[in-house]
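Presented below are the structures under discussion, each in the form of structure tokens.
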Structure I
């Protein structure tokens, strides 16, 4: 069976180009949560191609980036050569890490971690009162998409697939919030939301589709037929552009 986590490792350059970064305000808020720590040591889980890493480094942090994919790990080493970062090529569950971090950050990666161990693992790696920060990218229902996502479902169905169901509004409460709320390992979590809509040309949207794990796991012929029909639909009905209504959420809590 294909490990879907490794599908992101197949084309780091395309992933890095088409996947959105994160709102600058999020990292300003995160920096305030860290307090007065100078050059905090941060463990970033599932660093991918560094979509959040750049912002963490810009905070003056010393970053340990844990990345399961060999190609992504090599990409990160090239991208951040000379910066204050160590790349650990391993899964979060198996990585040998020194611990004592001021923060652990998972940016659109928490759902890939083992739910039975991820909170315990994160708490064990944090210094006293260290911060766990879970960032999620949430697609939401909104008129800014001009009806594209509802209208495109028939195309997915013709190809034996479906897209993820958008959240019902912008007041998103991600599953990570209740997960952290229930554990005695962390104090009361904070939840912050950031509107972060992204608009794509047809070609960029097609490449975005190719970056998704579910799409990568499809057979090439079926995937490309679906993506081609979506592109024709975008050109014919939406003027060659698609807007994804997104809300980025930050769930943050201190180690108890």
Structure II
């Protein structure tokens, strides 16, 4: 009998959840040992103790399993980032944004294999590959990993938006005027329609969107370079990062 009159999960549902957890745990062990390309459904089935065909009762394909793992990884990254940001008051925008950057860097470097999978996940290719205008119109059509990546990015972007609104309300002053170079109409449109939706999460003036997008690309590039051993600074990385964070914050007009 599998029914549960108390309204909780049935025995069959619990067993299914436990098997899914075992499958994911096995896949993550393979990820750690061999990297994303070394994950094998046959090896997972052998470790879990089921036939390879039985795995398809839980995941339609290897890609479906990798997408599920990517979502779990983003949940872990988001949780650790939120904890770091929430160590500061809601109006401490500088410290909260710095915490986002520092937490992102720390997680990626400490979880290189996982970060590699998140950068090369199978379903969407790149979070930047879909039309930002479509995001608000048909979220159900956006793949789950992209949605998770947007949730993570917007933790920092919305912090900047809060700071902007306080500047506009006269509650705080921007440390530096936000200035940008001349931009073509095409680039302006892409920034406002795509980048604002993706990495900020809400509309802001063009100068703020451009500046935040530039800073986000810079931070992401630094994190990827360090995670994969390509950063030219090797012996004083922490100090280098701190100077980069301060520089980015000044560009945002949130100087120390």
Structure III
């Protein structure tokens, strides 16, 4: 785990502000009839126009990831590839964006409704975002991630939802994926880590309406729920300071974070 200086965390915050604005651009475009490709194209143009680089494009895999964003609809958990698919009323759409600015990375995701959505989808979005907020706030009082994630998982499961176990959060800094891995579920077999000042983390619970099982689609990237039920995904990049957690991917005045 690489401990960051105050100056390095400030640089990550600069990247986080560009990322927040990119998410606002995507949010403005979410409406019935727009394609996910159109959203991705607008976000990529915004990122590049601000001197940053979209981190996901070209990520190695069986095929290199072809887009600047991951846009996942309904039962798609993460890594949905933007396409000519049009959004329809009642969809929920997860948008995951990563940027690098002046050598420093930020990563954040949110799940948004398209028009009116069902009560169960609305509750899924609310409880997933609440889980992320809970975990971040606990960084100021808990000394180990295992203590936080155990309670986060309990809260989600008490609402009748399930936590995806096959995908994790991660450390972040100069690189998009740094040590440690950050599981969203508790197991005595998981590697634990101390939550100490200078740590920078991308925390990202993925929560399913149905079972926790997921599978990979034939496009080699998109991960979907095995039972076809909806999934939600919320993520922030967070630094731990001496006075507690600092969200690096919220707005300039705390938008997207302040309760």
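Rule-based calculations on the coordinates, nothing more; no lab input. Computed from a predicted structure; not experimentally measured. Cβ atoms are built from the backbone, for glycine too; each structure is taken alone.
Numerical summary
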item	result
Answer label among I, II, III for the case where Rg and Dmax of the Cα atoms in Å, for residues 36-91 alone, calculated from the coordinates, equals 16.9, 54	II
With FRET efficiency 1/(1 + (r/R0)^6) of positions 68 and 172 (r between Cβ atoms, R0 = 30 Å, to 0.05) derived as 0.10, matching label from I, II, III	II
Per Kirkwood radius over Cα pairs in Å, the highest-valued of structures I, II, III	II
